[in-house]
Structure P
Amino acid sequence: MKKVLIITYYWPPCGGAGVQRWLKFAKYLPENGWMPIIYTPSNPEYPEQDNSLMKNMPKGRIVVIRNPIWEPYKFYKLFTGKRRSEKIQAGFLNESPVRSRFEKFSRWLRGNLFIPDARMFWIKPSISFLIKLLKKNKVDLIVSTGPPHSMHLIALGLKKRINIKWIADFRDPWTGIYYFKDLGLSKYARKRHEKLEKTCLDKADRIITVGNTMKSDFKKMTRTPVEVITNGFDQADYDNISPQKADKFSIMYTGSFLPDQNPPELWEALRDLLREDQLLRQKLELTFVGKTDLSVIGSIEKAGLKPYLQLNKYVPHTEIPRMHQKAALLLLCINRIENASYIITGKVFDYLASGKPILAICPENSDVAEIIRKTASGWIIPFNQKELLMKVLKDTFKKYIENQLAVKPQKIHIYSRKELSHKLSLLFNNII
């Protein structure tokens, strides 16, 4: 069996979105003739912990190598007034009513001193460790997955030393990421980020992205071939889940709800519909599963929807498929940023697998809108279209009452983790 070394920061018991992609690839790659060897930190700063994901690692088919990492987060927590046990959140999500006066300064430190990210201190030790490992244990291919993009710099160091084939997997862009402009970068820091990104793109043997827009952006920056292998859903997570009618007209959102994902026009549309529909006042429910920014909650309260809001903290990924069955509509809100079209949140694929209708508030020309159109899995509402939202909500609620609210998703098999892993293995074979 051929061997692939996968360099990843996120690995079980880490929870959240970042771990899913390569955990699921690693689960199915052995069926396609590739043994995954995972290189990951032994003591990382994870945003969440999810022990249920450990079951995705079949014994004897995945090798996991853990190596200590030093991260500066204890100093970050000291500066920002966070408790040592408090988790670091991505996307500047704020759950506390008191934002530390050092928050802005710590963000500046993050962007200007920790290049490309706070895991930079793991790069040199990892290169040294893996050089020794690979001299004794040959592998056919290396994959690095980012963010954090320090993982790519580890692979770059190995590529320079032993000239092994290397695939750089970008789950999100580097300098094109939505919060890059919020890091308060100096001219030097910005150029440093850009130079490191360009070097990784040029030196990799192949680049993988999760969507076509990101692929197009990278193709403008490098001659290295760029492939799209999307995220997906694992059918095994849904095999014992029975479809059911929602007891309430529940609009459900799963995952972190960030400030720039907030759709005030949705809350305003619901407010206006509630004023004219007594039955909707009895049936409406807003169910959020995961961490929700205070600004989103404030916007909901401003619209008078607080009585309908149910907040649920992080739950194990294995519970998400069952929770989806309690929803009437699954809400998808893309970040309202300049390059919103490239964002494909991992949750959209679990939404597809659920068979429940998707209400997607996103640009019409975005990658995620194309997926929803291709699969006929729901409604696409551009930003700030309150009247259109009211029409769709009114129609879907009527169908819900008549027990007619349903979609028949098409061609979703192409997004199954099993099929995507087969596609990935063919790419591996082609490269070596």
Structure Q
Amino acid sequence: MIYFLAAVAAIAGFLFGYDEGVIAVAGPSLEAAFPMSPAERGFMTAAVPLGALVASIFAGPITDRFGRRRVLMAAAALFAVAALGASAITAIWMLVIARLALGLAIGVAAVTAPLYIAEAAPLQNRGGMISTYQLAVTVGILVSYLTGLAITGATTWRLMFGLGAVPAVLLMVGLAFLPESPRWLMRRGQMSEAKASLARLRGERWDLQGELAEMADAAHADAGRRTGFAALLEPAIRPALIVAMALYFLQQLSGINAVIYYAPTIFDQAGYDSATKQILATVGVGTVNFATTVLALFLIDRLGRRPLLIVGFAGCAATMLVIALAVVEPGLLPSWIVIAMLLLYIASFAISLGPLPYVVMAEIYPHRVRGPGMSMASISNWGFNFMVVFTFPLMLAGPGLAFTFTLFAVICLGGIVFTLLRVPETTGHSLEAIERHLESGRPLAALRRQK
């Protein structure tokens, strides 16, 4: 049942990835019907992260109040309506509204789905299971790229947008067969329901009493303590807030969404002026993104969070610098180097910077502030996502691709320093053990892997 839960909840990630990637391949046919300036294209594309940014403000509190499962079902319904609306637009302002609605659904789901998986997953493979959300994001991106390759015609963008309603319906149906998070039920005082939920998720041979007792002790310790956004500023909890928000800042400023949303444009500037070649190269990006994320699922709980973060930041920085050099000196390196470096960049990101912020965000907050804390992390995620996506066309038209990618590389180097100084190693620790460490007042970065 736990694997079914992770797979169903991860459909929310697929929807995010599909709606993120489809705009890249639907762009040519869309712009043929509705010509746009760079600023209009940037805002239309960035409407999704803007909507997600708004949703992030209230996603945590409503998830804490109404439960993980019910909130995900509401987000799935909004996904379906917005996808169908996007396919039926007759003006760009209508598409902006539809994509804002998609962003609202994505923002809620990006908080709720990893949280739902984290609170339901067993300790031994919690990191890998949370990462199924990011894996589903990469599948969604790849499917959107393949859809753009397979469907041709003047109105292909309508079909591409409308197909997003299909997985939304599947998400609603799957959630109907799943239990609520046992930890959420325990914190609500519904002990018998929490036990029944955990029994469905673990099976008969699991030590249910031991896990239930740890959950009950943590719930009892939090009784009467402050909750909500204000509690995030308590000295003991503030380090978790800083780590979660900073990891998303670093993830977005690594340049990933500039690559995902504008991959064909990047290949065009690299000398691949054929539309078919651009889409084929873009499909290659999506394939590497997916394959490396699959590898990350097996490594996160084996190698740990911190080592993978360092590898990812180093790989992203190195490849961005090589791409910048290839753009500045076109004759210095063959054009295929740009594709090779871009694929290595995607691999470096997908193995660490893609899944790990979701994993760490869902792990490091105490339960009493987990909803608001994940909302704040998501605000950082979507705020910087919006900034990168909106400004990237302007950066291309101004300072240029080489300057922009060099800036991304410098930020990635800063990510290595931040990981070494501030990021804890949560591998091998239960959520309750991480909470006890944080509440003890000891430095968060002092948390090391459980032997």
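Coordinate-derived values only; no laboratory data. Please read all numbers here as calculations on a predicted model, not as lab measurements. Cβ atoms are built from the backbone, for glycine too; each structure is taken alone.
Given a computed value of 4.1 for distance in nm of label points 7 Å out along Cα→Cβ at positions 146 and 210, which structure among P, Q does it belong to?
Source structure: Q.
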Value 19.5, calculated as mean count of other Cβ atoms within 10 Å over residues 2-9 from one of P, Q, is from structure Q
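If relative contact order in percent (Cα under 8 Å, 6 or more apart) computes to 15, which of P, Q did it come from?
Only one of P, Q returns 15 for relative contact order in percent (Cα under 8 Å, 6 or more apart), namely P.
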Of the structures labelled P, Q, which one yields 0.75 when FRET efficiency 1/(1 + (r/R0)^6) of positions 18 and 378 (r between Cβ atoms, R0 = 30 Å, to 0.05) is computed from its coordinates?
P
Label whose coordinates, when helix-only ellipticity at 222 nm (-39500 (n - 2.57) for each DSSP H run of 4 or more, over all residues; to 500) is calculated, return -26000 (choices P, Q)
Q
